[in-house]
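Once you scroll down, you'll see the structures, which are given as structure tokens.
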Structure P
């Protein structure tokens, strides 16, 4: 994914000097993966084993985490795909079924989350209610 998609897209769009953020899940933070990320992002990595650690108990701030993954997973797991090709097809169907107004709500929610983070001065947020 990184070498086949992200890095070529960044080069195509001439994107430089940006931060790469990922959670601390072990499979995402193998030394070989973080070393590869460093070749492109240098010290601009927020991740376990990166230069800036993923904050403990941090709220999920990216729509992929707080919305898309759970939505797609629930729909795909319900169908009990038997092959990788079936699963890939189910993922495509699940993503295509997300309506435009839902995406709009998710993006509004993301803006709200950023506002809560800014208002908390990056500190602890006691009570947050998010919906999509």
Structure Q
């Protein structure tokens, strides 16, 4: 696939996850996909397999945000696509179960092969997340 095709796949995935279409979002990932988060996050830093990404990683959101996993307010601010890589800069806005506002920037790096997301590396301010959503 071309870099443009890979970016289109990532855009569709982000649109699907944003509106809570988990079946379509799940289908965008390879079965053996991985998702890496900063090691300072209060959960495992690596999720292996699309089932773990959706059952374990995204399930964390049920305990953090009022919308749980039902929807995500994501403002996509920029894409850079080259070869098998798509880099996305975005802002995530939500409200925590603790009532605190959550507004933070994310950078996601996607590796795409054969029309599926193979890997995601997430860069986020883990201290902000901990202070806003967990330490309350």
(message) If you rank structures P, Q by FRET efficiency 1/(1 + (r/R0)^6) of positions 22 and 86 (r between Cβ atoms, R0 = 25 Å, to 0.05), which sits at the top with the largest value?
(response) Q
(message) So if we calculate relative contact order in percent (Cα under 8 Å, 6 or more apart) for every structure here (P, Q), which label has the highest result?
(response) Q
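Could you tell me which structure in P, Q was used to calculate distance in nm of label points 7 Å out along Cα→Cβ at positions 38 and 78 as 4.4?
Value 4.4 for distance in nm of label points 7 Å out along Cα→Cβ at positions 38 and 78 corresponds to P out of P, Q.
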(request) Assign the value 37, 26, 15, calculated as Cα extents along the principal axes in Å, for residues 54-101 alone, to the correct structure from P, Q. (result) P
(message) If you rank structures P, Q by distance in nm of label points 7 Å out along Cα→Cβ at positions 6 and 94, which sits at the top with the largest value?
(response) Q
(message) Computing Kirkwood radius over Cα pairs in Å for each of P, Q, which one ends up highest?
(response) P
(request) Using the calculated result -14000 for helix-only ellipticity at 222 nm (-39500 (n - 2.57) for each DSSP H run of 4 or more, over all residues; to 500), pick out the matching structure from P, Q. (result) P
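Computed from the coordinates by the stated procedures, all read-outs in this text should not be read as laboratory data. Note that the structure is a prediction, hence the values are computed from the model and not measured. Cβ atoms are built from the backbone, for glycine too; each structure is taken alone.
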